[in-house]
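Have a look at these structures, which come just after this line.
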Structure I
Amino acid sequence: MTSAAVRRAHVTRAALFREPAINVWSRFEALDDLSALGDVLEVTPIDPPGSRLVRFGGDRFGAVESITRRESGLVAYQARVPGGSARHDLDGVVRVSAEPDGCSRVTWSAELVSDNGQEARDHVGTWLERRLQLAGGTLLAPLTMEIWLGGARTATLVAGARDAVLVDAPSATVEAEDLAAWIRSTGKQLTGVIVLPGGSTPGLRTVLRAFPEAGVVAAPTATRLDLEGHELRLFDLGEIAGRRAAFVSVRDLDAAFCGDLVSNGVPVPLDGVDATARQAWTRSLDLLQALRPAWTVARHRAPGTRSDATGPQVASLRRYLTGPDTQPTM
C-alpha cells in the first residue's frame, strides 16, 4: 500500500535574541519589518484592517498578508497571491517567548500545500530566516517535521541535519514497511522512536526491525529527548477513560504530537467515556493549550483535512466532550 499524499507541509525557523521578549515582540506584532528586505519594492496597507499588499522584485502580483489572530507574544497571519489558487496560500505563526538570562526565542512557522514541492518549502524557509536575522536574531539549526499519512493515521519524522526521531507508527505491517522505505529515502539516521500510548505494536515492530539502532522512548519513563540540540518534551497525562495518554511538545517547531488526545477530521468514539473521564480529557486539553503550540499533529487525521492548526482541533473536541449530550456532571 502506498501512503496518501500529505496535503499540508510545515516549515519552521527559530532564532535566539539577546534581549527581553517584550523588546523583540514589538518588532513582530505588526509584521512590519518588511521594508528592511532588499527585494521588497512596496508595502501597501489595504482593507480589511491588518492586511497589506507586499510586492517583491521580479514579481508582478506580490502577496497579500492578513493578520488573522494576535495575542500576547503571538501573531498569526495568512499570505496569498491575489487572484491565485488556494494551493499557493500560506498560513503563518510568529511566536515570541522569554528565555533565561533576559534573552528571548522567536519561532516562525508556516503551513502550506505540500504539492508545491521541496523548492517551495526551501523558498519559504529562506524567507523566514532572512526576516528573523534582519530583526536581530541568531538562527538556530533548522529542525523539520514531515508528516506521513497512511489511510487516516499519521507518523511524523522530526529531523535535524543528520539524525531523526519518529513519533508514532502505523498499525498495519504493510504500511509500516512503506513508512520505513520513506524514512530511508530521506537519508536521515533514525536514532529514536517515540511511542505514544495506544500506538500499534505490529507496525512498531516492523519499523524497529528496519532500524535496529533506533531506541524506543515512551512516557512516563522518559520526559525529554535531545535531537541535535533541540528539545522534545514528553508530557504524561495519566489515564483518560481507562487508557494512558501523553503528548510530545517541540518548541522549536511550535508543534505538539498528541496521539489520541485530539483527532483531526476523524470522529472520536466516546462510548463508555463517563463524565469523570471527560473532565480529565478536558484538563489535558487545557495543558496542551497552555503550551500554545501553533500546530498539533493528531494520530488520526482525515486525508483531506486542510490544516494541523491547534485551535480548531481543540475547540471541536471540547464541543464534542461538553455538548448537551455529553455534558460532564460536576
Structure II
Amino acid sequence: MLINKDTIEYLKQVKVLRSISRAAERLGISQPALSVQIKKIEEQFGIQIFDRSRTPLIVTEEGELFFEYLDQSQQLEKDLKDRLVELNGLQIGSLSIGGSGAFNFIYLPDAMKEFTAKYPGIDVHIVNGNMQELVDRTLGGNLDLFISSPVDKKEGIEFENLLKTKVYLCVPQAAEINEELKEYQIPFEKIDADIEHPEVDLRKFEDMPLIRLSSELYLGRLFDSLLENAGMKNKIHIEADQAITSYAMTVEGVGISLMCGVEIKKMPMMKRPCFYMVDNKSCIREMYLAYRKGKPLSRAARAFMEVVREHFVQAGIATAE
C-alpha cells in the first residue's frame, strides 16, 4: 500500500477527530489542503473513506476495511524493521514513543538524551496524545510503547510500573494563609523525599480561588476527591487543560492547584509557590510504561525501557518500582 507517512497520519487524525477542520488544525495545515489529500487517496483506491454528509463525519464500511489493511501493512513494515534491528544489534532501527504533552515536556528530554547517546543509530518518533489516542495507536501497531498515568487497565494493553511520585497542594507565595501555616510548608529540597509530610487541612484554603483540571485527568479527579472529602466549595473555579498550566497560574498568584513532585522538581521556573501535603496516603501518582499485550517488544523498545528506568533511579526524582 503505497501511501506516505504524512498522508497516513492525516487520514488517522480525521478518523479519530471525526472532523476535517479539527484534524487540519491539529496537524497545522489548511483545511482545503487536507481535503485534497483525502480526495487523492479516495481516487487512488476508488473508494469513499469518509461519509462527509454526516456531522460529525463517519468512516464508511469500505473506509473501515481500508484502515484495517492500512494498520496491517504498517505492522508488517514495523515487524520487518524490528527484525532487522535484532540482526544489527541496535546499530540501526526505529522506536515510537507516546505520551501526553506534559510528560513529553517534563519527563522525557533527559532520558531521551541518554538513550540517543547510547544508541545513536535508532530513529525515535515521539507522539503527543490523550490516553485513548495512545491506546488506539498502540493497538494499531503505530506505537511501540507509551507512558501512562493511573488509568483503568485497558484491554489489550500491558502496564508496567515505572515510578511513583507524591502530589502537592501548591499555594501562591503571596497568600496571607502561608504565614499562619508555616509549620506545614514543605521545603523544595524535601519534595518527593521518602518521608511522611505534615498534613494540612484543605479547608484552610476554602476562600481561595481554585484552579482545577478536567476530570478526564488524574490530578483533576484527585482534586475533586480531596475537595469532596473536605466538604469544600470554592468561590472561584478556573479550569485548565494541563497541570503545567495550572501550576504556572499558581506561581503567578491566581489560585491554588495540585502538582506532582517529580514535575515540580523539573519545572524550569525561577519563582515557586508554597507547597503543602493534604493526604500522604491518597496524594500519590504512579506512572506506567504501557505496550501492546501479547506482542513481543522490539529490542529498541526494551532498551529504551531499561534506559528510562535507570535514568529515574539515578536522577533521584522519583521512587522507582
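Readers should treat all values here as calculations from the given coordinates under stated rules, not as data from a laboratory. It should be emphasised that the depicted structure is a prediction, and the values quoted were computed from it without experimental measurement. Cβ atoms are built from the backbone, for glycine too; each structure is taken alone.
Name the one structure among I, II that helix-only ellipticity at 222 nm (-39500 (n - 2.57) for each DSSP H run of 4 or more, over all residues; to 500) of -13500 was derived from. Structure II accounts for this read-out. Given that distance in nm of label points 7 Å out along Cα→Cβ at positions 27 and 51, derived from a single structure, equals 2.9, which label among I, II identifies that structure? Among I, II, the structure yielding 2.9 for distance in nm of label points 7 Å out along Cα→Cβ at positions 27 and 51 is I.
When relative contact order in percent (Cα under 8 Å, 6 or more apart) is calculated for each of structures I, II, structure II comes out greatest. I, II: which one has Cα extents along the principal axes in Å, for residues 83-154 alone, as calculated, at 37, 27, 16? The read-out was computed on structure II.
A value of 0.96 was computed for Rg/Rh (Cα atoms, Kirkwood Rh), for residues 11-138 alone; which of I, II is the source structure? Each step should come with its number before you reach the end.
On the way: I: 0.96; II: 1.04.
Among I, II, the structure yielding 0.96 for Rg/Rh (Cα atoms, Kirkwood Rh), for residues 11-138 alone is I.
Taking distance in nm of label points 7 Å out along Cα→Cβ at positions 251 and 283 as the criterion, the largest value within structures I, II is that of I.
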